[in-house]
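Read through the structures below before going on.
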Structure 1
Amino acid sequence: MNYLAHAYLSFNKPGILAGNMISDFVKGKRKYDYPEEIQHGIAVHREIDRFTDAHSITKEAKEIFRPAYRLYAGPLMDVVYDHFLALDENEFTDESLKTFTINTYALLDQFTDQFPETFQRIYPYMKEHNWLYNYRYRQGIEKSLAGVVRRAKYLEESDTAYFLFNEHYDELKDLYQLFFPELKLMTVNFLKQFDQ
């Protein structure tokens, strides 16, 4: 899952949200440099990633991208999942997604001095261009897929990824709809350990 799902699956808990959003930029034992609730958010992020990557539905979905993108099929699917979450009428209306993104940035603004350096550079662009909301649009997904490729060491183009996304749109949507309720339930249950 990409930024929208990680934000949403923090369930408006500020420290969990901060940890969930910065986790990819916190390596190894550096997580212990953060307050406990942010550490919990880092753990939530890593459990979401583990569950997603190991799930048979994700493995099936990644096969659409794997021939052209090999190991990067996973990061591409993370972006695709966020698109369908942004459009998921069980989770958001257009207005509630707008409200959610505004609230998410307001919560994250409280933690900017604790962001790792790389996320400190990314976050102003995320907020200014409202990445979380723009996952709704195919143009936003096209840019996000291009971003995955741009950060990859061995990839040169994202046009094929965007073509495959459109070519298999209905199939990918169906796979998301099967997968996301399981992921949401897993995350709710995983978070319970931190309420004790």
Structure 2
Amino acid sequence: MQQLKKISFAGKEIVLGYLPNHVELTFRLLHELNLGMGDLSFSHKIRGRWENSYLPIDKVPTVRDIVCPVRDFAVNVFGKKMLALFEPPTGHHHPPFWFNLSDRGDSTGVHNHAHGSEVSGVYYLEVPIDSGDLFFRSDANEDFSLLPKAGSVVLFPSDLRHGVRINSSPGKRISLAFNLFAFPLPIFRQETFGAEVP
């Protein structure tokens, strides 16, 4: 992955970059996602929108081709050995990657991913103009906003609070979000849920 920018916010690092073959990867993943639309499962609704949309890895195998090289890059940037997981961990219904499908008027409230993960990421598939900036929040700072771009990756520590502004475009914003986990996992054996280790 090519690093474009590293930003310090609230004492934490946010990294932006591109995979060298992001055009091909985006095309493939959008095709797989479109084929799998009828098989999507969902986590929860917020203001009438399904917050997270899930497909099993066998329906979207290109997710591996995105998350694994990004994980390798994150290991170097954040200085921690990390796992990329593609199957639901024991006791969970969904894998630790999901799609955000945001129509006009949709937004995502402030939250974090601090549920055992180390680093979180988002890979942008379709980003119409004015479809909502990613922003980060800290009590001691003004919000920091990033304009998403198709094909780009944003990585950040999982405990960093973030959200997405309202989609004001007529189009759908589509992104792939994922979490990376500490290696070794403290409880589960890695082969239990399809881990990829650097």
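Bear in mind these aren't lab numbers, they're just calculated from the coordinates by the rules spelled out. All values derive from a computational prediction rather than experimental measurement. Cβ atoms are built from the backbone, for glycine too; each structure is taken alone.
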With distance in nm of label points 7 Å out along Cα→Cβ at positions 99 and 115 derived as 2.0, matching label from 1, 2: 2
For mean count of other Cβ atoms within 10 Å over residues 35-42 computed as 19.5, the structure of 1, 2 it came from: 1
If helix-only ellipticity at 222 nm (-39500 (n - 2.57) for each DSSP H run of 4 or more, over all residues; to 500) is computed and equals -5000, the structure in 1, 2: 2
